[in-house]
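S.K.: Below you'll find a set of structures to go through.
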Structure 1
């Protein structure tokens, strides 16, 4: 599934963009209620940028997968598939 760049409000503690607090997606501000899972990828070699993944639940009960690319200081969201009605 593709990722789409988004704006994220973050908590920055011991490091920059440590974890997401809220994000804008589909012209809506989503507040993160809980981080359900978190994992890391890459970063061991210069050719592999460090990526942080966050599976979050919003206050509305929706679950999203967010990705932070530290090389570009950029956040993205995994675009959910369109549901048929």
Structure 2
């Protein structure tokens, strides 16, 4: 990840503990997607229980790794909007 935004020169890295909120956003997005999708598949698709569970367990392990960069950006945007 870049240390500064190339367009506006906003510093991405903040003090220690600043991005704990980004971790909450990441966790919340993962739970929201996995939980709702698990029950949607269980209700409307005829797939076995363990296959459905395996799909969303794998998703819950992989998705946060790829989404963390975007959750940091979201957290920076929240900070910029609400503290300006």
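Taken together, the values in this text are just the output of simple stated rules run on the coordinates, not laboratory data. All of these numbers come straight from a predicted model, not from anything done at the bench. Cβ atoms are built from the backbone, for glycine too; each structure is taken alone.
S.K.: Who wins on relative contact order in percent (Cα under 8 Å, 6 or more apart) among 1, 2, i.e. which is largest? Working shown, then result.
M.R.: Values: 1: 27; 2: 36.
When relative contact order in percent (Cα under 8 Å, 6 or more apart) is calculated for 1, 2, structure 2 comes out on top.
S.K.: Please state which of the structures 1, 2 yields 0.20 when FRET efficiency 1/(1 + (r/R0)^6) of positions 16 and 48 (r between Cβ atoms, R0 = 35 Å, to 0.05) is computed from it.
M.R.: Value 0.20 for FRET efficiency 1/(1 + (r/R0)^6) of positions 16 and 48 (r between Cβ atoms, R0 = 35 Å, to 0.05) corresponds to 2 out of 1, 2.
S.K.: If you don't mind, there's one more thing I want to ask. Work out which structure the value 15.9 belongs to, where mean count of other Cβ atoms within 10 Å over residues 24-31 was derived from one of 1, 2. Intermediate values should be presented prior to the final figure.
M.R.: Working: 1: 12.9; 2: 15.9.
Source structure for this number: 2.
S.K.: Can you spot which of 1, 2 the value 1.42 was calculated from, given it is Cα Rg over 2.2 N^0.38 Å? List each step's numbers first, then the result.
M.R.: Values: 1: 1.10; 2: 1.42.
Only one of 1, 2 returns 1.42 for Cα Rg over 2.2 N^0.38 Å, namely 2.
S.K.: Matching task: 0 is the computed value of helix-only ellipticity at 222 nm (-39500 (n - 2.57) for each DSSP H run of 4 or more, over all residues; to 500). Pick the structure from 1, 2.
M.R.: Derived from the structure labelled 1.
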